[in-house]
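*Asks:* Presented below are the structures under discussion, each in the form of structure tokens.
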Structure P
Amino acid sequence: MSTTEQRAVAVSRPAASVTPSSPASAPEEPAIPESPEALRALPAHQLPGLARTLRRRLVEICSEAGGHLGPNLGVVELTLALHREFRSPQEPIVFDTGHQAYVHKMLTGRADLEGLRRQGGISGYPDRGESPHDVVENSHASGSIAWAHGIDRAHRLAGTAGVAVAVIGDGALTGGVGLEALNELASDTGSRTVVVLNDNTRSYAPTVGGIARHLAALREGRLRAGEDVFTGLGLTYLGPIDGHDHGALASAMHRARAAAEDPDSSGVVVHVLTRKGAGFARAEADAVDHWHATGPFSLEGEEATKPAARTWSARLGETVLEAARADERVVAVSAAMVDPVGLTPLQQEMPGRVLDVGIAEQLALDTAAGLAAGGRRPLVALYATFLNRAHDQLLLDLALHGEDVTITLDRAGVTGDDGPSHHGIWDLALASQVPGLSLWAPRDGARLDAAVPAALATSGPSIVRFPKGACPSDLPALAALPAGDVLSGDAEAAVDVLLVSIGALADRAVTAAEQLRAQHPALNVLVLDPVQALPLSPALLEFAASARAVVTLEDGLGERGIGAALAAALGRRATLSAPAPVVRTLGIALEFIPHAKRDAILTAQGLDAAGIAATLEELVG
């Protein structure tokens, strides 16, 4: 057998569909094992019953707590096979985008996922504080191969036996670091890294690009052994494997271990085909995302509970569509999340003006830079947490070149249930360091409607950021000053305390100001929304400098964001004869915040109305 033939081994082709056995013919369903060791002790004929147990518990738990149901239903058999072949944690299993790790948690001592995604309970992602079996807590995509390969290299340097495993979705291979890691792995002869490619044809949405077409050709048998890209790189390719066939998976994982332990090998790719939502008809029938994530739902109903109130994301979608109708130059760019970030209305009406570049935020921003240079008005819609991955492009490709690119950041600030890697609390701090960037943090839907066209009409890069959840009631201005909108207080009188509110915490700021005035009727406590937060306007600086004290409020890092920039600017203009006002910056502490409800986190951070009022009271007390 040639080297090429050895490296491309077709273990098993999946059937057209995999249908779980009916309850009438189902064998006994064993309890969920307490540990991987107990799982490995089970006879193979009990695995189908155990898979049914796991799926039933997943549905029951997510019906109460919400969570990432679809991805986990799809990896039940795969996770069983992984833990039966590989000895976690000595042989680490690194899950890319850990929302597919619920079954892994259930098999490693957390069978009931107690308190899933609730404060003090089990995280919705791998969590090192919960178990030594959880390796990487980051829920962002594409890094697992590099992590696993790095661990393997460390183990080889230390003389430690065993392999390292990365479980990565097909969508995550659209991310640059995933492809970079494959390239590096292929050059490392002797690597004991196993890459399990969980191919369900989608991330949140269907996977896009040339990799997706190549994997489709492999799934459909249109390529012969050795013609796959992985073999071409020099990796051992096993597959495609039916990801719902216990026997095929066991055989594939055994072969993967043997290939990984071959000193002449440079890494193994096991191509496993799964179905998102497998085994739960309502999830499998959902064409949008196969219940990628859901809130609590009725086990007897037909679909998950939908939020009753109109969300910020929905409001953005309407606003972007109107902007595209008004200006044919507007083109929207998504990083594999067209629907979650509100672009579905535009995609439905003008599909040619929505580009999905895959899980590749760096690519999204550079594509937008090119679109802008070519005369378009691109709008890149992201979750705020994912802008972190493309800061270099924001700084040196957009800002340095002055390209007219608008970025909308959904789920900005504290997000809640998904934990530290999903809180969008870094964007204001990052944006404050970017020369020439304009930023809007609208306090309500009406201001969001105005911010998007204003950003699109602004030269250079611009950001419009807003939180997760329902839009609050509109909060009209009492007066409009050059410095911004007055939301509370006397705009005609001298200001004792100026409370500068950035974004959607404005209603809390107004309530806090009212509470302080009730205790100190003689104080003029004025709440101001600057409307456009960056760049800091001369009018805002002049107005703030005239106040006795300035307090800034933002749903981002208190020490690094807009408030810090305002404090620094006031300090620079201060003199002995005209000292700067006392300044306090209220925001999120510089720390990684675990999962809890958004309101609970804001309260703990002193950003509810009572906490803001307490800070104001300390300032004037």
Structure Q
Amino acid sequence: MNIFLLITLLIIQRSHGVIYELNDTEYDKMPPVYHLEPYAPCVHEPGGVYCTVELKLVSDGPSELMTMIEEYSLRKEMHLNHSRLNRGVCVTRTCKDYLSQNTSADLHLVLEGCLNDTFWKQYKLKSKLSTEVLCNDLDNKVDIDYGDIAVAVICLTVLMLNIVGSLYDFWFLPNKESKGNKFLMCFSIRHNWKRLVARPADGPDPRLRRLKGFNGLRTISIIIVIMEHSLLPFLITPNDSHEIERKYYNIIYHIFVDGALVVQTFFVMSGCLLSYNLQLHAEKRDINWTMIPKGIFQRWLRLTPSYALVLAITTTWLRFAGSGPLWQSAVGVEVKDCRRDGWLNLIYLNNYIDESQCMPQTWYIASDMQLYVTGLIILTLATSVTARKIVLSVLFVVSLIIPACHTYIQNLDAGLIISPELVRDYFVKDRTFNHSYKRGHTNLASYVLGLSLGMLIYYLQKNEFSVQKYKKFKLVYWATLPAMLILLPSGSFFYFFQNSPALYLKAIYSGVARPIFGSIILLIILGMAFKIENFYRGILEWNGWASPARVSYAAYILHVLFVRSLTGTRTTLIHVSLAHVILFTLGTVIITYLVAYPYWLLVEAPTVALSKVIISPRAKEKSKAESGLRKNERIPA
């Protein structure tokens, strides 16, 4: 009898719990999460109006289908919310009867009544619109405002300066050996092209050669980041959502999706370059507190012009760049948010505001700026080696505790769970993304590791460290890449919990995952710097990485613009297949770099050179240590 009651209770619990899997027959009973009616025939007919809406399924009474939808959607780590639907509707065709009945021409009421009737007839369910109605029609033109004109003038001015500077360099420079006018030479395309394709310079200090592999590490990492982000359309607008959900049960899939830890590579490199170059600088000049405001201003001036122009184009001319059923939700929302929040991007605080879709990938730039300021203050005020060791040790322990406390107190996920529902909102509504992943202080551990690494490399070089007796550990060093590939999808462990994992497990993982990955990067860099082996080092130190590494910052701030634009201009849902994924990801990388190269030549290189002229107008040359810092410290991601 007791066994019978236990079995009955388990059955009842199961029937009112989470549905983990459905076969195709049962799955097809649910309304498709995404559906787009034909777009072009609608907007090209006279008076045609096409709208996209998000709606919520509801039921007034008991419904087996609604219960199945709710229980299946509870598996939020791997399943979409199937009660939250997106529809693209040709109002003037599908809802023409409701349009004629609504004398006020309120499209919200028209669509709500039309779709509610449709879902009742097909599924015996009702629907409610949950967001504003976004509509497209050929008669609804966007007017050019003063902001658009101002940005156009700025772009034309930059272009004219490049033309004038190039003509000056090519025709009017009196002596090819002469440096000419510093201001005009900043905008010489030929001069900047030589810088772009030049082989990596060693500089007068042979110790700088040890960091040559940063070009390869930076370029490979930024390509991985671009490819990760280019998967967004497959999760946002798939034609087969069931296939996407099935992929989450394949551990191999998580190697490609769960790449959030890759960004720690850039924090380690940035911290390493700051401390290493500051110690080289200290050999010739005294370090004092006056370097702090100067260093912050120089870095702001280095990063902001290129960044600000992309932001300005996003807030203005981007809204004219395309159209489609998804344009307003994919691009229009970003334009709107950038007009509201863009000023926070320019002071690098945008990673501390939530639910803004204004260039969300630039959270890293803000975090890196904040950590740079922190590192500069520490290394400037703590001048002795002992003091730096103590401060960095304490800071590292604190950096392990901070994300763990966030996770435990706020009940966040262990890491960034890149679920299909999370990606649907471009991450911006996820509590873990907002409170733990993108903040500067929660990424402190990898930056502290980088600061420590820069100090260690400098110390070992100064004491003529020999790696010969450590070469027997080559196999251990070669294990760093497999360890990295194992750690990247390690967060998928938390996808497969049938119930929510213990809070302490999530807290521990959130505290140690990023510093462990950062430590692997630290070992790779350390082995590369002291030539412990030639395979990894040979790949990372290939001269061919130098040119794409120089444009990596431009590639980073531009690539999501292309991902969103390509998504917004689609008029059909995207087919999910391996071939399509490969073509789309590689295509996005190619398009990004094809634009990043001219952007670097016309905008980034001239503004960086101009900032040096403005800051030090009388200095004829800078020390190579400072030059190395300028070349290597900016790592985008």
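Any read-out appearing in this document is the output of simple, stated calculations on the displayed coordinates, not a laboratory observation. All of these numbers come straight from a predicted model, not from anything done at the bench. Cβ atoms are built from the backbone, for glycine too; each structure is taken alone.
*Asks:* One of P, Q was used to compute helix-only ellipticity at 222 nm (-39500 (n - 2.57) for each DSSP H run of 4 or more, over all residues; to 500), and the result was -18000. Which label is that?
*Replies:* Checking each candidate, the match is Q.
*Asks:* Another question, then. Starting from the value 30.4: which structure in P, Q was mean projected area of the Cα convex hull in nm² calculated from?
*Replies:* Working through the options, I get structure P.
*Asks:* Any idea which of P, Q comes out highest on relative contact order in percent (Cα under 8 Å, 6 or more apart)?
*Replies:* Q
*Asks:* Further question: Name the one structure among P, Q that P(r) over Cα pairs in 10 Å bins from 0, in percent, for residues 367-406 alone of 32, 56, 12 was derived from.
*Replies:* Computing P(r) over Cα pairs in 10 Å bins from 0, in percent, for residues 367-406 alone on every structure in P, Q gives 32, 56, 12 only for P.
*Asks:* For the read-out mean projected area of the Cα convex hull in nm², for residues 207-270 alone, a value of 5.2 was computed from one structure; give its label from P, Q.
*Replies:* Derived from Q, not from the others.
*Asks:* For structures P, Q, calculate FRET efficiency 1/(1 + (r/R0)^6) of positions 471 and 607 (r between Cβ atoms, R0 = 25 Å, to 0.05) and state which one comes out highest.
*Replies:* By FRET efficiency 1/(1 + (r/R0)^6) of positions 471 and 607 (r between Cβ atoms, R0 = 25 Å, to 0.05), the leading structure of P, Q is P.
*Asks:* Assuming 3, 11, 12, 12, 11, 13, 16, 11, 6, 3, 1, 1 is P(r) over Cα pairs in 5 Å bins from 0, in percent, for residues 151-238 alone as calculated from a single structure, say which of P, Q it is.
*Replies:* For P(r) over Cα pairs in 5 Å bins from 0, in percent, for residues 151-238 alone, the value 3, 11, 12, 12, 11, 13, 16, 11, 6, 3, 1, 1 is produced by structure Q.
*Asks:* Quick check: 2.3 is what I get for distance in nm of label points 7 Å out along Cα→Cβ at positions 311 and 351, calculated from one of P, Q. Which structure matches?
*Replies:* Matching structure: P.
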